[in-house]
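Take a look at these structures.
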Structure I
Amino acid sequence: MTVAELRYLIAIDALCEGENGVKLTEIAAKMGVTKVSVYRAVERLEKNGYVRRNEKNKVIMTESGTLFLEEYMVIVRFIRAHLEQNCGTPAETAYQDALGVACALSDISRGSIAACMKKIESGEKS
């Protein structure tokens, strides 16, 4: 997943109202991009099974997309917090850098880190 695709997925998740979905123009407005850019990104996300379109052509997160985004965001929150708290990185910079790092990880490493972080967040012991 690219950082741009992750940003689209985050925006879709934030705007999506369940099965009602979200219009491409709403996504474009939130992200400050053209409808054509959104259309292309949605096609890629749809091809990977993260989103689908309903009968009104609105974009809806799939269960797979929701789980995938959750995995990425566990890592983003962890990295962002450490950059802010331990390195003094400004919040927005820490967030953007954390998105990039999460996308740079292999699927294996990302999955392992996310599983570990979920255990930590839930208070489980190893």
Structure II
Amino acid sequence: MSEEVISRIKQRRRELKMTQTELAKAANLTPAAISQFESGTRKPSFNTLSSLSDALKVTTDYLLGKKDRGYEDLLADPRVNVMFRGMMEFAEKDKETLYEFYKFLKTQAETETPNEGSADAE
């Protein structure tokens, strides 16, 4: 497996603040398998890569390094997909309220200390 795939799996897991055990559970794998994928000692099958992409809420193309994250990856998260579809029907003032809330959450996330919620390998 390429270093890029290994890096993207690990990086995305950390972005989501998931432990290897949490990722394993979400992808119906074992924690040992996740550790082996991230260390490069084992390669995921296509079906496993698909499960990992679902659990990490990105496309397989992103994990394979064929493209950077984009709109498709954002919508790969079922919660985000539902929110975006619903937001299209909101009145403009409600969209503005959501945007202000987004800015508030983003500011909160940026001011957290780097070690808060750390989810490195176990």
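Every number here is computed from the coordinates shown, using simple stated rules; none is lab data. Everything quoted here is computed from the prediction, not taken from an experiment. Cβ atoms are built from the backbone, for glycine too; each structure is taken alone.
Structures I, II were compared on distance in nm of label points 7 Å out along Cα→Cβ at positions 40 and 56, and the highest value belongs to I. Taking FRET efficiency 1/(1 + (r/R0)^6) of positions 32 and 88 (r between Cβ atoms, R0 = 30 Å, to 0.05) as the criterion, the top-ranked structure out of I, II is I, with the highest value. Look at relative contact order in percent (Cα under 8 Å, 6 or more apart) for each of I, II: the largest one is in II. When helix-only ellipticity at 222 nm (-39500 (n - 2.57) for each DSSP H run of 4 or more, over all residues; to 500) is computed across structures I, II, the figure -23000 traces back to I. For the set I, II, ranking by mean count of other Cβ atoms within 10 Å over residues 48-55 places II highest.
So if we calculate distance in nm of label points 7 Å out along Cα→Cβ at positions 72 and 112 for every structure here (I, II), which label has the highest result? Mind showing how you got there, number by number?
Values: I: 2.2; II: 2.9.
Greatest value across I, II: structure II.
Across the set I, II, distance in nm of label points 7 Å out along Cα→Cβ at positions 24 and 104 reaches its highest value in structure II. The greatest value of mean count of other Cβ atoms within 10 Å over residues 16-23 among structures I, II is that of II.
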